Structure I
Amino acid sequence: MSNFSASKDESLLSFYENVREQVESDKRSGGRYRLAGETVKQYADRLRDEMDRRRLRFSPIQWD
């Protein structure tokens, strides 16, 4: 399990945005979760939890 407590705010936001790009690529390719499978979703959830804890502003990933 990743520990993001030592990560900078900017890094967390960048990591989360990279996951968003993977999800959008999956949508464009017509396949569901080709790049962003369950493991990536769990990673994004942990990122989101840390960003919520820090009260960072971000747009949630639309998985569907």
Structure II
Amino acid sequence: MIEPHRHCLNCGISIPPDKVFCSDKCRIEYLKKRKAMMRTQYMFLGIVVLILLYYIITIFLK
């Protein structure tokens, strides 16, 4: 039978069930990746909003 365990959110290695990351290095890497991903999502959302505003403004100016 397999012992209860989790996997590190960053590298995926097996860790005890009470931990989330295998090391501080993995925790820092994960947070950096997550921050970069959030920045990309906000940029994408900003572009979508600008495009929608452009179309809304052009409709009202006709």
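Computed from the coordinates by the stated procedures, all read-outs in this text should not be read as laboratory data. Worth saying up front: this structure is predicted, and the values here are computed from it rather than measured.
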*In terms of mean projected area of the Cα convex hull in nm², which of structures I, II is highest?*
II
*Just checking, which of I, II has the largest value of relative contact order in percent (Cα under 8 Å, 6 or more apart)?*
I
_Which of I, II yields -19000 [helix-only ellipticity at 222 nm (-39500 (n - 2.57) for each DSSP H run of 4 or more, over all residues; to 500), calculated]_ = I
